[in-house]
Structure I
Amino acid sequence: MEPRPITRRALFRLLAGCGLLGSLWLRRAAWGQPTAPGKTSGDGLRWLAVADTGGGNEAQRSVGRAMTAVHRNRPVDLVILGGDNIYPNGDISQAREKFTIPYKGLLDAGVPFHAVLGNHDIRTANGNPQVAYPPFGMKGRWYTLRRGPVEFFMLDTNVNAQWRRQMPWLMEALAASTAPWKVVVGHHPMQSSGHYGNDEAAMNRLAPLFRTAGVQLYINGHDHNYERSKPINGTTYLVVGGGGAYLRDVDPGPNSARAISVHSFAELTASKDRLEIQAWDSRGRSIDRAVLGRDGRVVGG
């Protein structure tokens, strides 16, 4: 069964529950967070997702080479960067060493990148230079991106995030979306068996909305490992924090479908009715595969 679109009544019920109804202004323009439709070839979308990348080290470069190899074999439409794009302090002057060189093959091929901010990224000028850096493809601290059958909802999940503005925007954007696949991206984990574990506050804030709006996938980093959760109320939580930062141990829990501490990234392919998640390590070896149906359930592996 396909997820039902969020109704206006359900939207306002969620807003009231979050204590935001009185301050809601349902106008994107007022918040300066533009939404622009995109183009993609055919009826599907293939993209790569990776986070905790910006070390400028051999681990990052090896992941970048493996990503480029995937693109040569199966061209991708874009790359999602899940935050901590430049270690240790988000200094955009280091972008050549910690972004341009590791991803040269993809950038030379014209593959666009779209990033969110991580906790290290906001240490310099609150991340504003990264938001303004064109190769990171950011339309604001939070923004949407529609490509083919997928709409991405790119969030700022940092400690100083402006949730009283961002949360109403997210509710409205999800309510307005007609995309078969709704994918939310933030740096911080909600469900994780890694170092930081589950974030109950984030789950309380966002999981009811994900369920009501039919969000099938949440992508994040922050924990330096790869993990795919079992679907939880129709949402799979995907940690892709193996992009180059030092690795941390991961201890699979009851909600884990696959968890491994290895430098890695995810390749995702969406058609109208199926979303395939394929994960690769930095040597190009497969470490995970699953196929989701539109209702968020696993239909293959």
Structure II
Amino acid sequence: MNEGLIDLLAGLRRPPQAVELAWLACLWDMAEAGEAAAAPLAGTAAGRAALGRGGGGDITVEIDRAAEEAMLSVLTAQAPEEFYLVSEEAGETGPPDGSAPWRVLVDPVDGSLNAKRGLAPYCAALGVADGHTLGDVRIGVVADYSSGARYAALRGAGAVSNRNIEGYSSAGTVELILTEMGRPECAVFSFRQMGVLAGWPTDVGWDTRPGGMQDYRVRQIGSLALSLCHTAFAIADVVLCPAPSRSVDIAAGLLMLREQGGDAASLDGQDLWAQPLDLQRRTPFLGWRPGMDGFRIMERGRRLWSLAFPDPRAG
């Protein structure tokens, strides 16, 4: 087993069970194989060669294909038990009767646009669930190919990272908002409107800063999985995803968030944690770091959401 993984898992609140440890080792080796396949292709003409549409509906490029192929080879060889696969490019495969005890979620390159242009960051997002919904995700690994950072989470045991960084701790402050809007048609909020999440009023002019208001910034880094990890480890304060998201993009990161003491919720009234583990784009959501008042953040999130999607029952 990889020594880096062994050292990392020592930081969990409890030791992994045997089957959990086997899955963690499998996901870790999958991430290593994916990185080895993807790194030489990042920012190259060969890496961005389009190959058609993958199982998730997006255009698959060579860097996606190569990383996924390497990962699935490891998965086939090392999976400790039977599984049903949900993968960004390969689609869904496995026992059709639902008899497999595990569901494996694979996004071989989250941030493909960044990767194919040679722009950081981009990562692998991997998860294992013992059920069929986001709330059933038991194990998560996110591997930042562009920096070497690794994140791992185990349900009921916490989340760990090899990054040596102290997260932000001020309980009520929203200074850094991460967002992933996807395509331009999903960019339904301006950066100024997102100030609602930091407690700013909606009618503030560009050159006006109300007395006593906390300054804030908005960043879109191009990887939803890493945005969730940054929020889980209190590097960012809030992550806003107004675009419907797929489970393969968010499963591992959401587990990190919950295990670190943060949380997330849907913005459109659906139950985020009941979202099926498939390849459909579903729920827009808002997540917040540990130490935040989730009730207050969700109040602000609903206020922001109403700017673009007013409740027809109101007024």
Structure III
Amino acid sequence: MSYAVPMGETTDTEALRIGFIGLGNIGGGMCANLVADGRSVTAFDLDPARLTTQVEAGAHAGTSPEDVAANSDITFLSLPTPEVMAAVAEEWLRGAAAGSLLVDLTTNSPATVRAIGRRLAAGGCHLVEAPLTGGAIGSRNRQLVFIIGGDADQVARVAPLFETLGRGQFHLGPLGTGNVGKLVNSLMAFTTMWVSLEGLALAAGNDIDLQLLLKMVRFSGGANSYLEKRVDEIGTRGRPADFAIELAAKDAGLMLELGRDSAVPLPVASAIHQMLVYAKAQGLGGHDISDLVEVMERATGVPLVLGPAEE
């Protein structure tokens, strides 16, 4: 795959100085992979333990977002909310040289992305958005998919790095479109997961063996990606959070905000958002999204258990 690099920008990605801010489940895996690739990485996180892990692997310790900017040509942000991302971007801009590129991996509000893009452009810098799918496991195993918005020349600067960190990248258009695409993907993923749990509960409440039901649904054409790839997770409760329910609730709220801004009715997204808020109210906000099965069990009083699969 080839990428057009704008005049004046280096084509030697090996020589690029990389910054990484936000070293959680996803950011930590990506940063570690960049370091493993032999790249010069300056990292920062408010959690000293996370930063120490990356420094011990070979990253340089940044003291602040401003310090990371001063020592980087391209900086990645992996942060939890639009508000945090906006605040960190302002700090980063204070230390960034003209022409520096900020790459936001946060699932964000398209309106926020566009506003921060204008702010950085006024300061002589650039923004590319690249919310992703694949979670912590995909981050560690280089199986991420990047959903990109931004100027084509700036996307070309970072595209070779995306290629080494994931399994796919889709440039959907200018700033804002990347997060529109990510929120659409999340709406479909959350919805199919929840409706699958509803269907399983309906079957279990009527004494149907769930393995037999799954075999029927998969054969009959009613299956979806959750039932094909992740349904076995209902047997494992309390696993370490790969993608926390509270973050899913945040993303669902962004879907509704986008729907209002776009004058698109989203009744299903509204229901999904309420379900996720209800899960948080039950104390499950910090749990992995796979623990939504507990919400359904509590609501119905019916355990959702997959018996042994038929040979």
- Using the calculated result 1.8 for distance in nm of label points 7 Å out along Cα→Cβ at positions 174 and 198, pick out the matching structure from I, II, III. I
- If P(r) over Cα pairs in 10 Å bins from 0, in percent, for residues 150-189 alone is calculated for I, II, III, the one returning 27, 52, 21, 1 is structure III
- With mean count of other Cβ atoms within 10 Å over residues 78-85 derived from the coordinates and found to be 27.5, which of I, II, III does the value describe? I
- Message: Given a value of -16000 for helix-only ellipticity at 222 nm (-39500 (n - 2.57) for each DSSP H run of 4 or more, over all residues; to 500), calculated from one of I, II, III, which structure does it belong to?
- Response: III
- Taking FRET efficiency 1/(1 + (r/R0)^6) of positions 118 and 246 (r between Cβ atoms, R0 = 30 Å, to 0.05) as the quantity of interest, name the structure among I, II, III where it is greatest. I
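Bear in mind these aren't lab numbers, they're just calculated from the coordinates by the rules spelled out. This structure is a prediction, so every number in the text was calculated from the model and none was measured. Cβ atoms are built from the backbone, for glycine too; each structure is taken alone.
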